[in-house]
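J.: So, here's a batch of structures to check.
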Structure P
Amino acid sequence: MKKWKWNWGTGIALSLLLFAGGMGYALYRVFTMRYDLVREDYYQAEMEYESTLQGKRNAAALPQACRLVFQDGQLKVDFPAALEGDTATIHLQMYYLTDARADFTLQQESWPVTDYALPTEKLQPGKWIAKIELQGLDKPYYFEPSIQLP
């Protein structure tokens, strides 16, 4: 039996094989990775951003901020007292930072502004950001409270 010989040609061939295998593995990882976008409609959201800024200014002018409160196993949106009793259209998007598949949106028209209970079966432990738009009042309001759920 002939002994296998290690020379410079063998080293080059093995180096090229290792390089090609590494590149193949890297390409496999890139094409199978899941990318979560914050929004699918960036252009449309950018066109409407001026109204979001105005809503943030209106919300900042209120004496009390909007909060997310988790108690007794229930997550509630606590609106400022200055808005309670008014009727508005609410558009609420719950944004989960680590997995876009957990995001969900709720919308309700002709809604009397009070504390809003969120469905807890959709909530996972971690950081959540609520993007809340209130329309139909004398001014539009936009709130972005966040909470860390246990």
Structure Q
Amino acid sequence: MDAPYLQDAPYVNISADPAKGLLSVTWKNFAPSGTYRCTLDLAVQWISDLDLSYFLTDQRRRGAILHDDELWLIQNWCPRMGRTCLKRAAIVQSPDFFNRSTLERVVESVQGTVPFPIRFFRNPEEALHWLMTGEDLPQILDVPY
């Protein structure tokens, strides 16, 4: 299947591009727990079904992640992602302190248990470059958050 997959909903856009081996999840807003988990379940399904290698999630507009969802990520979702054929995963960080803190805890908890690196980025361009090449973009000017 060469055509990109796309699902656009009020809270999130999820797309898969088999030609690039990329699955992208772009959050548009805070999503209720059920929507959040269903979206991430779909991500695992598409990664597995399409043998995708790269996962990009853009959290900039996501907002806080509930504690129960944090535990679900660590105990349920990340182990399933670890059984896929992913090579790299990138997270574009949210300006929301609670979102960032939650995802940093999740990554710290699972990094040693999944067979691929997970890295944080400030923007999708840096993240996508690293996913596709394994290399960082040269920094012209480092602007703090």
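Where a number appears in this text, it was derived from the coordinates with a stated rule and is not lab data. This one's a predicted model, so the numbers in the text were calculated from it and none came from an experiment. Cβ atoms are built from the backbone, for glycine too; each structure is taken alone.
J.: I have 54, 18, 12 for semi-axes √(5λ) of the Cα gyration tensor in Å, calculated from one of the structures P, Q. Which structure is it? Please list the in-between numbers first.
T.: Values: P: 54, 18, 12; Q: 20, 20, 16.
Traced to structure P.
J.: Here mean count of other Cβ atoms within 10 Å over residues 25-32 was calculated and came to 8.9; which of the structures P, Q was it taken from?
T.: On the way: P: 8.9; Q: 16.9.
It must be structure P, since only it matches.
J.: Upon calculation of distance in nm of label points 7 Å out along Cα→Cβ at positions 17 and 129 from the atomic coordinates, which of the structures P, Q produces 4.9?
T.: Label of the originating structure: P.
J.: Out of P, Q, which one gives 0.8 for distance in nm of label points 7 Å out along Cα→Cβ at positions 65 and 89 as computed from the coordinates?
T.: Of the structures listed, the value fits Q.
J.: From which structure (P, Q) was mean count of other Cβ atoms within 10 Å over residues 49-56 calculated, if the value obtained is 13.5?
T.: Among P, Q, the structure yielding 13.5 for mean count of other Cβ atoms within 10 Å over residues 49-56 is P.
J.: Consider the structures P, Q: one of them gives 19 for relative contact order in percent (Cα under 8 Å, 6 or more apart) as calculated from the coordinates. Say which.
T.: Details: P: 23; Q: 19.
The read-out comes from structure Q.
J.: Comparing volume of the Cα convex hull per residue in Å³, for residues 9-80 alone across structures P, Q, which is largest?
T.: P
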